[in-house]
Each structure stands twice: as C-alpha cells, then as structure tokens.
Structure I
Amino acid sequence: MSEKLIKRIPPHNNITAVLVLADGSVFWGYGLGRVGETVGEVCFNTSITGYQEILTDPSYAGQIINFTFPHIGNVGTNEEDNESHKSSARGLVVRQDITDPSNFRSSKHLNDWCMEQNLTGISGIDTRKLTKHIRSNGATNGVIYFNPEGKFDIDVLLQKANEWPGLEGMDLALEVSCKKAYKWYEQRWSIDRTYEKKIENQKHHVVAIDYGIKHNILRCLASAGARVTVVPANTTAKEILSYNPSGIFLSNGPGDPAATGKYAIPVIKDLLKTNIPLFGICLGHQILALAVGAKTTKMHQGHRGANHPVMDYNTKKVEITSMNHGFMVDKDTLPADVRLSHISLFDKTCCGIELMDKPVFSVQHHPEASPGPQDSHYLFDRFMEMILKHA
C-alpha cells in the first residue's frame, strides 16, 4: 500500500479527529472542544503560557492555532484573562491531551471552556512535525474534523481545505470589531487588586479604533493615564474628531491590512492632517504604513510567540516582545519622511515606524504582552508623553 493511501487510514480504532491540510498532509488524533469541523489557516504559536489570551485575541480570526508548548490547559481558564468577549480563532492543535488545571485562579477546565467558546480542536498529534511543515511550506489552509464515531472522508475534507479562500485579501476587522462606541475604565491586572477600575475622569482622552482590539491594550492605555473611548473599525474621521480626542489609537486586528485599508486608509489620512498624536499596534501599524504610502506583504509563516527580540532604534535597547502577525510592512517601501524605529532581530523585518514631521508612531509587536514579556510597556507612556507635549 502506498504512503499516500496509508495516510488516509486511521492508525487504530480509537481515533476521533483528523487535521487535513490543503497540500494533502493528514494528521490523526483525538477531538477536543466542540464536536464538528472547522476550517482556517493553520499557524503555530511558540508561547509557553497564555493559551486563553491567545485563543481570545481577535487577531487570530480565521486561524487554527498549533501550540508548540505541550502542556496546554495546565492553568485552566478564568473570566479575567479573556482578551475579548469571545474566541475568534477557528480551532486549536495540541500535542497532549488537555492538562488538568492546577492554578489558584482557575475556574474552568480548558475543554469545557472550548465547548462554551464553540472551538473545535485536536490533540495527540506531533506538533513539532506540523510546525516544521509550516516553517518549510508556509502557513496553509487546513480542516479539523472531530467525529466521536471515528468516521472520516478525507477527500471531502481536502476539498474544503482547498476551497477556503485564505487570509490574503480577506477583511476580518469588521467581523470582530465592536458595533457601537463604548467607554473603557479597567486597568492592568495586579495580584492584590486584580483588574482595578479607575473611573475618575483622566484629563487626556484617547479614541481607540477597534480593528480587533485586545482588552490588555485598553488596560495599558488606561493605566498610562488615558480616558479611553473605543469606536468601531468603520467610524469616520469626522465622528472620531467629534469626541475631541487628545490622542488616537489604531488597534491590532486580523486579516489582510490591504483589505482593511479600503475603508481605514482614507480615515487615517484625514486624521494625520490634524496633527493629533497617533499610536498604532500590529494591524494598526500596517494600515498606518499603507496610509503614508508604504506597502504590506504576506509573510511565509508569520511571527507568533512571546520571545521575539526587537531593537528600538530610539533607545538602542533590545526588547523581548510578544508577536502575532502574518503580514508585514515592507521597510524598503517606506517614504522619505517615515523612519524605521524598530526592527526584528530574527529576520530584520520592520517592527516600528515614526513619522518625522508628525507626532505619529506605530509598532508591529504587542507591547501590552498578554501573554508575554513586559519589556515594551514603556510605549504606552511614550504615547502619553507625546499627548502631553502636544496638548
């Protein structure tokens, strides 16, 4: 029997799930979370903790996450660590069965949480092999099918993986963005106060445009002293300026920045004319770059993890950062009045820009961490200092 045919046959009768990639690769395992199937782009994340934050990060919309760390589930789940109100990820892949929780903050087993979040996953596969496959061949479409009866039609699943359009050219920001404006007061977590809510009126008002914003970004803005209003992704420049903001924030989010830019770029161009301080993160960084004339491209495998070294050209310091992106700004297309401010020390890709004649900057990495190191928290203070200077 050929190797191709062997791959289509479960290795034993206890198999309850399969992951089928668009190139025909088949990985057998055991289903977790919601029974059924899910299709998306398969990527990998190298973080060793923070799986709940990762699964609820709206930037993962349209993606199936392969976790390289084997002990997923070891701290359980809780109500405080969600980065949005629901999971936007399409599914998850883990090496071992979900680990039973052992943490004083845990309130629910990860498998029960996945069922509530409508997430389908697979365990028991060689995640190192899958990661190497993505590293060599690039992020690819895939389907997870969880069937407790162990019945699978690989040809049908392969067809679904190939028919899914993929993230390039896909606008997902409107899908995950809020539908109406709201205020944000919660600050960063501490062990003695959990998430403190500071409700007094801070002097400086920041309007955050929600392309898929993480809660911890909002917490960091509030902790830095901002009074925060969050607005939907398709809010006009006129509406944003009607809030009389001291600063404007462009959030992270999923999908292709060029697709999102169809409605976001004209708004950002109008906002840049006002000279109001502006700060962008991840997708916000990418569409800011598009607005000033640079280009973005899809990466081979993307950057996703909590151990990415980045050089800040302003301080000459190296920071260990959290990252999650599959597109990047092409630094060779930056116009003359835009300066490269941060660079990845892994592959020299653009991780930050500054406008030389305006109080505007952005970064590709995630200074709010969650999960990840807090080396880059100072960027929120830098934003607030810029607001104070230009008040």
Structure II
Amino acid sequence: MTLLRIFSTSFLAEGVVTFVGFVNSIIITRALGVEGRGQYSLTMTIVSVLSLVFGDGLARANTYLTSRDAKNTKALFGNSMIFTVITAIFLLFLGLSGYPLISIAFPGLSFSLVLVAFIVVPLLISERGMIAIFLGKQDYNRYNFFLAFPFVLYLAANLVTLFVTNVTPFKVMFNYTLAIGLAFGFIFYIFIKQEKGIYPDQVIARQSWNAGSKAMVSHISLFLLFRIDIILINLFLGVGAAGLYSIAVLLAELLQKLANTAGNVIFPKISADNNEKHRALTNKVMFFVMVISALFSLFVIFLGKNIIILLFKKDFAASATALYWLLPGAVMMSGAKILNFALWGRGFPRVTVIAPLVALIFNIVLNILLIPRLGINGSSIATSCSFIIYSIILATHYFGTGGRIIAK
C-alpha cells in the first residue's frame, strides 16, 4: 500500500470517527442540557483517565513491538488478555469501594455513572490494545475499520435511545459500554481464530513494560494537559460551567484529530525503520497539519459562535469566547503532536515525558490563578499557554538533535 493511499484511508476513517463523534456530541448535548452534558463529560473524563493509566502503555507497546517484529503478535495478544482480566477485577473492586473518594474529586456524579465508567474501561483497554497490533503490523485496513466501528455503533445506540425513550447520562454511558463491548467481541474472535488460543510470554511482557511505561507517563501527562482544566472548572465553578467549557474543548480538539491520524500513520513506520527519510516525512507531515489547523482556526474565529448556537442551542453561546482563547495553543499542539509521535517511534526519549509534565504543572498553576478571576475564559488562556510551552520544549529538542536521539 502506497503512503498516499495509507494517509487517504486513515484520514477517511478518522473523518468517519470525527463526523460520527460530532453528531453524537450534538445529540447528547441537545438532549441532556448544560447539567447533563457536564455529568457526561466528567464521566468520560474518568473513562479516559483510567484507560490511559491502565491501557495506553499497553497499546503503544503493542504497536511498537509488533512493528519491530511481527512474530511478537501471538505473545502480545496473550499478554494483553491476561492484563485485561487482572485490570477488570481490580477496577471493579475500585469502582465499588472507592465511590466516596471519587465523588469528592468529581462532585455531581452519581454512583451508577461512576460504576459504568469503571466497567467499560477494561473493555476499552483490550479493544485498543488489539487494534494497536493491527497498526504495528501496518494492517491499516483492519486498524481503520475497527477505529471507526465502535463509534458508529455508539451513534446508532444513541439514536435508538433518542427516539424510543428519554436520554439520560447513564443511558448514554450504557450505550457507549455496549458499543465498546461489541467491538471487543468482534476483534477478540479474529485474534482467537488467527492465533489459535492465548499464549502469554514473560520476555515480551518485560519488553512491553519497558516501552509502555514511558509511553504511559507521556500520554497521561498529555491527556491531563487536555483535561485538567475541565476538572478544575468543575471544582471551582460547578458542573454547569464544566458543561459549557466542554463544548469549547470539543471544537478545539477537532484540530488534534488530524494530528493524531497522521501521527498514527508515521509511528509504526519510524519504529520499524529508523532512518533519515522519516525525518523528512515527519517535517512534511507536521507542516501540512499545522497549515490545515491554522486555516480551520480562522474559520472558527469567524463563525464559531454561530456554529455553537446552531448545533448546541443558545445555552452554550458562552462557550465561544473560551474556544477562541484555546485556538492558538491548539494550533501549536497539532504540530507538536507529530513531533511527539516521531520521537516515540525513535524509542520514547525522556523529553516525551518531561515536556508534558512541565506544561501540565504550568497549566494547573495558571488555571488556579485565572479561573477565579476570569471563569472559563481564564481556563482557556491557561491551557492555551501551556500548549505553547509544551510545543516549544518538544520542538527545541527535536530540531536541536535532528530527531535522531534514541532513548535507552
């Protein structure tokens, strides 16, 4: 498959994911209102944080080790299944026993929402871990199909709920769990049939830990860089303000969809063949992503408020100003993400851990200072500044070393 075709099919799949996800967000937001949208966003934040902590390292390691040697597939699948079972037992216990503490960190969430969040995470970890193997094998057709498949199921389930009964945050989360569970079952069947069973391997497990632990810390820090503002807004201003701000984040993160897709394409290629031509590929992809992001931002500046009112009702009009403040940092972040994927492909150097941690600390401090004074707009300013700090650190390292450094 040529590189142009790979990018085309990957962008098409991501386009389906983005479109379906956006339609889903419109349906959910209009049906739930400000308070319900806030509850949903906080619940999905829990899901995202837990899946990153327990599963992102697994997915990145699966892609990295498969791209290095396709013979690792059997062991990686077996190890992933064992890890998923252990994680499921632990998270179920944590969700059942830890609600009093969780309710302090996430006020406004019911026990049922927290419990369904802890149930869906093991399914999500396993599903992502298996499609990461497809990505490592550069089997882009299967990877892209299963990337989009659960989102389409999720939209279908929400549409049925909308027309059959009233929509609540719990029903939306139940639909999400159902979609991920069905996708997991489909992919599990493919691997069981292909690998003829589950065969864990301790040696590969150690290699997965070495690669995955660095990727996990890096990606958790990156995720919190994108989500800590919503958590802090909820603590300072309440769930309604979190719901308003989540719409600004939703639109700003559309810029990251393009970067994530392009990064996923180049990651296994750089891991499999660490040479000079991939430096040129990285630079071209980064330039392309940043130009598209800048053009999209200009479009949003002119029409953002009208789009928000049209899609999400007038109740969310206050999200527009917060969105405008997020855009400068989001454009910078789109380019930095390409550099981050390229560095991951070169062995997860320490800067991929240090840069997001430094930016995250700045983000927390600036949010605490600005939210009480400027509300959700202050959070946008803080987050945008932290994105720019992250981008500068990563770009300084990447171009200073010529992108050649490989971590030990």
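Computed from the coordinates by the stated procedures, all read-outs in this text should not be read as laboratory data. These numbers come from a predicted model, not from an experiment. Cβ atoms are built from the backbone, for glycine too; each structure is taken alone.
Structures I, II were shown, and relative contact order in percent (Cα under 8 Å, 6 or more apart) at 22 was computed from II.
Given a value of 8, 20, 36, 26, 10, 1 for P(r) over Cα pairs in 10 Å bins from 0, in percent, for residues 141-292 alone, point me to the structure among I, II it was derived from.
On the way: I: 11, 34, 26, 15, 11, 4, 0; II: 8, 20, 36, 26, 10, 1.
Matching structure: II.
Computed over structures I, II, mean count of other Cβ atoms within 10 Å over residues 157-164 reaches its largest value in I. Among candidates I, II, the computation of helix-only ellipticity at 222 nm (-39500 (n - 2.57) for each DSSP H run of 4 or more, over all residues; to 500) that gave -30500 used structure II.
If mean count of other Cβ atoms within 10 Å over residues 133-140 computes to 16.2, which of I, II did it come from? The partial results should precede the final answer.
Details: I: 16.2; II: 22.2.
It must be structure I, since only it matches.
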